[in-house]
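**Q** Presented below are the structures under discussion, each in the form of structure tokens.
Just so you know, all these numbers are worked out from the coordinates, no wet-lab data involved. As the structure is a prediction and not an experimental result, all values here were calculated from the model. Cβ atoms are built from the backbone, for glycine too; each structure is taken alone.
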Structure I
Amino acid sequence: MKNQYVGDVGDFGKYGLLRFLIEGTNLKLGVNWYLTQDDGTNDGKYLQYLRDNHNSCDAELLKCDSKLAEILKKITHDGQKNGTIREIERSGIFPSSTIYYNALLGEKVSHEKRDEWFKKSLEELKCDIVFADPDNGLSDTETSGKHMLYSEIKEYYKSGKSVIAYYHFDRTSEEERGHKLQEKSKLLGIENYYGLRFHRYSARDYWIFAQPRHRDIIVERISAFVKSKWCNDGYGHFSRVQ
């Protein structure tokens with residue numbers, strides 16, 4: 001995650017999904033931003049959805065969570081500029097009990113520094129569910145701060161936490177990505193896994209690895225999500241990963 005992404009349309013989908021999944025539950029959320037430095041590119045600049053109501057798809061997207069839309073409009077000055085993760089943390093988007101780990105990881109980091117950074121996140125994120133938001137998703141071996149390692153999912157899971165992780169789209173087919181979710185979950189020894197895909201503009205996947213004690217409530221919330229406006233308003237902003 002970079003500050004330059006805050007408020008982008010991908011942010012709206014991400015926060016909306018998390019808000020929906022934990023709504024009405026006793027699950028305590030923790031967020032590891034996997035924070036890296038801004039890079040000066042135009043990535044994360046799609047804010048037009050917050051200011052252009054002439055686009056019917058964008059208008060319907062905002063109706064999926066009008067409270068979230070209101071908060072993001074305020075943070076971005078009605079879609080004029082990106083906000084910061086600190087503003088997100090203070091905004092009330094998530095429950096006041098939410099724990100944030102916002103230590104800078106950086107894009108280039110030694111194994112020792114990364115291990116130290118990650119161990120500190122394990123100590124600080126005393127929660128039920130960890131949401132991990134790496135720039136470029138998941139990797140087996142890539143140590144760049146832009147990725148979350150599968151071994152880090154395993155460590156969070158071993159510590160008793162369910163995990164929701166951003167999975168970056170690659171050039172493989174939807175079917176292949178679905179198979180990869182199954183394959184990786186089995187290798188990690190996780191039986192309860194689910195995937196949801198956000199389709200607006202640049203598609204994104206979110207992989208959910210549920211602890212056995214969280215399984216029923218997470219399945220219930222996913223089922224409700226799939227029946228909600230997010231998936232059934234005629235635009236299909238989200239769908240299940242099959």
Structure II
Amino acid sequence: MMISYLFRTGVENNKFPLFSPIHLLMLMSVFMIILLLILGKNKIKNDKQLEKKVSMTLVFLIIIENSLFYGWNLFTHPEPLTEIFPLYTCRLVEVLIIFMLITKKSKYFIMPYFWGILGGISSFILPDIGGYYWPHITYLSFYIGHLAIIVGPLYGIIIYNFKIEKREFFYFLKFSYVFYFFTFAVNILVNGNYAFLMAPPIAAQEAGYVPKLIPHFIAYTTIYTFVSSLFYFIPSLYRKHFKIQS
């Protein structure tokens with residue numbers, strides 16, 4: 001009975017209570033996990049077995065979270081094509097983080113770094129839980145997914161010493177706009193809102209931000225890319241402060 005309630009469907013129109021106890025608990029737990037990663041960085045880096053356990057735990061959590069979320073959408077959503085593709089920046093980042101942690105290759109770090117940290121932080125500040133009341137699978141998916149896209153890139157910086165050079169930065173810019181226009185086309189075909197390119201998240205709409213389609217697309221992609229670009233210098237500043245060698 002509890003399982004079926006957790007995976008329930010229907011429209012509930014719940015407005016997530018900002019800075020409520022559950023919201024503050026989310027924010028506090030994210031902060032504590034990041035702090036633990038920073039404090040334990042030397043132990044993880046110097047113990048290959050521990051590093052493998054930590055990285056594979058994150059991989060396992062992402063796979064389980066995505067399996068539950070996509071399974072729920074595939075079998076219960078009235079229009080599954082609008083939700084089952086990994087065309088939100090956060091969901092695509094989760095896939096790339098899995099490859100990054102398994103292969104330990106920096107090429108999978110680029111987009112998670114630019115999109116993940118910003119997307120995760122902004123999502124935790126203004127959560128979009130799909131309008132459901134607690135408890136529901138969307139809460140579990142939201143928390144694990146957005147925690148992973150913050151911790152994953154930080155793990156790449158802190159544990160693997162990955163960094164972003166000018167070449168990677170320009171790759172990020174090109175990839176971003178190819179993704180935006182491709183996803184915009186998919187949204188038109190399936191009547192979806194992948195990557196929030198057709199309309200802003202629920203929290204923004206509740207705050208009164210409901211622009212027209214084209215102005216929203218231009219403003220959203222420009223601002224999101226600009227703010228993401230500000231993260232270009234952070235890895236080098238971190239390494240310089242902690243005297244980490246490349």
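**Q** Using the calculated result 14.0 for mean projected area of the Cα convex hull in nm², pick out the matching structure from I, II.
**A** Checking each candidate, the match is II.
**Q** If helix-only ellipticity at 222 nm (-39500 (n - 2.57) for each DSSP H run of 4 or more, over all residues; to 500) comes out at -11000 when worked out from the coordinates, which of I, II was used?
**A** Label of the originating structure: I.
**Q** Tell me which structure, out of I, II, gives 1.7 once distance in nm of label points 7 Å out along Cα→Cβ at positions 27 and 99 is calculated.
**A** I
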